[in-house]
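> Okay, got some structures for you below.
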Structure 1
Amino acid sequence: MKNKINKSYNLKIKNIRKKINNIKLNRLLIYKTSRHIYAQIFSIEKNNIEVYASTTEKSINKYLKNKNIYTGNKESACFIGKIISERSIKNNIFKVFLDKSGFRFHGKIKCLVESARKNGLII
């Protein structure tokens, strides 16, 4: 059963990425698990990751633990959105295209994107 779910999920992502590859903007890739949230900006010209932020980083994890915030909830997603936008602006990346990796635009994903928009990233 789990294998079927993974196959359909991977097929969904493959179809989405096919459409996205025609757009010549940097991609904001978002991935989430029940415990952690990952966000990275992928450069199409250089074909590598320019900016990365996740709740698994020691500095971010320590900050969230000091504030008693669980690493897999909306509050941490908002914080990751803020961090990713600040880091991207430092690297002169202002405009990105959103790649949700097959997740719905709801909850943690929505919170992360709105936080990134508030802090100056154009999505």
Structure 2
Amino acid sequence: MKRDNEVLIHRRKDGGLTVPYRIIDNPSKLTNDDWDRVVAVFVQGPAWQFKGWPWSSNPVEIFSKIKAFHLKWCELPVDPNVQKWSVHIMNLDRHRRHLDRASLQQFWEHLDRYMMKDKSHLRY
């Protein structure tokens, strides 16, 4: 089965503005201009996830330039690397999946705040 390595979503914001987001799973082909437009990353835990990234592949440096999120099941412990990095941890409950929508809303709120503060030069 061939996997798509990117998806384009269009998010409708308050006021009717639609904002495109390109979601990728392989950043190795990004150009320097592309990296300036990266606004978020989902962190798994191992530092090797960032091998080949700009900023010397250093997660601390990367997360000073890109908002980092980590999804985890609420009953599991936080990965030790994630604990020491500047990462927004989002807990999901296996038995209360109806709460996923609230987590999604929380993700967008955090990303919007980050973009207004640190990536305001990006235009929709």
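> Work out distance in nm of label points 7 Å out along Cα→Cβ at positions 33 and 105 for each of structures 1, 2, then name the structure with the largest result.
On the way: 1: 2.7; 2: 3.8.
Going through 1, 2 one by one, distance in nm of label points 7 Å out along Cα→Cβ at positions 33 and 105 peaks for structure 2.
> Where is distance in nm of label points 7 Å out along Cα→Cβ at positions 17 and 49 largest, in which of 1, 2? Write out the running numbers ahead of the final one.
Numbers: 1: 1.4; 2: 2.9.
Greatest value across 1, 2: structure 2.
> -7000 is what came out when helix-only ellipticity at 222 nm (-39500 (n - 2.57) for each DSSP H run of 4 or more, over all residues; to 500) was calculated for one structure; which of 1, 2 is it? Write down the numbers at each step before the final one.
On the way: 1: -14500; 2: -7000.
Computing helix-only ellipticity at 222 nm (-39500 (n - 2.57) for each DSSP H run of 4 or more, over all residues; to 500) on every structure in 1, 2 gives -7000 only for 2.
> Then there's this: If relative contact order in percent (Cα under 8 Å, 6 or more apart) comes out at 19 when worked out from the coordinates, which of 1, 2 was used? Don't skip to the end; give the middle numbers.
Values: 1: 26; 2: 19.
Working through the options, I get structure 2.
> Taking percent of Cα pairs over 17 Å apart as the quantity of interest, name the structure among 1, 2 where it is greatest.
On the way: 1: 56; 2: 63.
Largest calculated value belongs to 2.
None of the figures in this text is laboratory data; all of them are computed from the coordinates on show. All figures in this text were calculated on a predicted structure; none of them were measured in a lab. Cβ atoms are built from the backbone, for glycine too; each structure is taken alone.
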